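**Q** Before anything else, here is the set of structures, which you'll find just below.
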Structure 1
Amino acid sequence: MKITYSTTTKLRLLSQFQNVNESLKVFADYHNVGVGSLKRWIQQYLTGGLANLERPVHNRRYPKKLKLRAV
């Protein structure tokens, strides 16, 4: 089962990681977060700030013409 984390939780974990003297793996294991997820959140935050950590609220919708062209 895939666990989803809120933007607030992601930001809290990134802030905590910044203030501890532990490896990424030790920190991720302690907080039951995947190392890959934590690395991705760090990269997203560094490239786009808080807005980049937010998940889209809904699925994207494409016009019927675009869908037909793709096929």
Structure 2
Amino acid sequence: RASHKYNEALSDRRAKSTISWLVKNGINPDRLTGKGYGESQLVNRCADNVKCTEEEHQMNRRSEFIITAL
């Protein structure tokens, strides 16, 4: 597992990549924002120095969406 700094940068790249994919698929970029949180908002107990399976680590590699209006 990598450092907090590396994981924060990786998370930010993941968020930007998700936005890029959405824009390429027809979503207006003015309607999108993104932020990478690194290891600050884990969905499970898989912090540093905690033994977890690859599947558990994978759960923290995600993009979440908040729909504010339809």
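None of the figures in this text is laboratory data; all of them are computed from the coordinates on show. Nothing here was measured: the structure is a model prediction, and the numbers come from that model. Cβ atoms are built from the backbone, for glycine too; each structure is taken alone.
**Q** Assuming -18000 is helix-only ellipticity at 222 nm (-39500 (n - 2.57) for each DSSP H run of 4 or more, over all residues; to 500) as calculated from a single structure, say which of 1, 2 it is.
**A** Here the read-out was taken from 1.
**Q** Figure out for me which of the structures 1, 2 the number 34 belongs to, where relative contact order in percent (Cα under 8 Å, 6 or more apart) was derived from the coordinates.
**A** Corresponding structure: 2.
**Q** Work out which structure the value 53, 27, 17 belongs to, where Cα extents along the principal axes in Å was derived from one of 1, 2.
**A** It traces back to 1.
**Q** Another question, then. Using distance in nm of label points 7 Å out along Cα→Cβ at positions 5 and 21 for the comparison, can you identify which of 1, 2 gives the largest number?
**A** Sorting by distance in nm of label points 7 Å out along Cα→Cβ at positions 5 and 21 in descending order puts 2 first.
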